[in-house]
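S.K.: In the part that follows, the structures are each spelled out as structure tokens.
Just so it is clear, none of the values below were taken in a lab; they were calculated from the coordinates. Given the structure is predicted, the values throughout are model-derived calculations rather than measurements. Cβ atoms are built from the backbone, for glycine too; each structure is taken alone.
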Structure I
Amino acid sequence: VGLPEDESRALLDELFAHSVRPEHLYRHVWRERDLLFWDNRSLMHLAAGTPDHLRRKLHRTTIEGDSPF
């Protein structure tokens, strides 16, 4: 939107810091047979802490429809 680079960087730093505040985080505690869905258009996600002896099985689904914005 035409911001100078230093202002742009400051704004992005503020937005990124805000997005990872504890009150905005969800960390799932996995139990057998759990299933989790999320919308990649609306959030940032990260796989962390999966023990080596457990398998992760991922499926990707893409659905056509209205754009999120």
Structure II
Amino acid sequence: MTTEREANIYEAKLAEQAERYDEMVAAIKKVAASLKTGEGLSVEERNIFSVAYKNVIGSRRATRRTDRRRSR
């Protein structure tokens, strides 16, 4: 049987494969919210967190660049 935490990690990994980074962020946020006081993310969870935000920010940055070029 899998825990809710494992299910959310799995969901984040699936979202990454589908390049749905906003959903990846939402899934890893659920993992972070479920942590007990003093408990931290595992190395794998930190990597997922990092990849999720890196791709969300990168996508938004690229969109802004495109918007700026069009307005010139």
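S.K.: Among I, II, considering only distance in nm of label points 7 Å out along Cα→Cβ at positions 3 and 19, which has the greatest calculated value? It would help to have the intermediate numbers written out before the result.
M.R.: Working: I: 1.3; II: 3.4.
Biggest value here belongs to II.
S.K.: Taking 1.34 as the value of Cα Rg over 2.2 N^0.38 Å derived from one of the structures shown (I, II), identify that structure. It would help to have the intermediate numbers written out before the result.
M.R.: Details: I: 1.55; II: 1.34.
Computed on structure II.
S.K.: Further question on the same structure: For which of I, II does helix-only ellipticity at 222 nm (-39500 (n - 2.57) for each DSSP H run of 4 or more, over all residues; to 500), calculated from the coordinates, equal -26500?
M.R.: II
S.K.: Determine which structure produced the value 1.3 for distance in nm of label points 7 Å out along Cα→Cβ at positions 27 and 59, calculated from the coordinates; the candidates are I, II.
M.R.: Among I, II, the structure yielding 1.3 for distance in nm of label points 7 Å out along Cα→Cβ at positions 27 and 59 is II.
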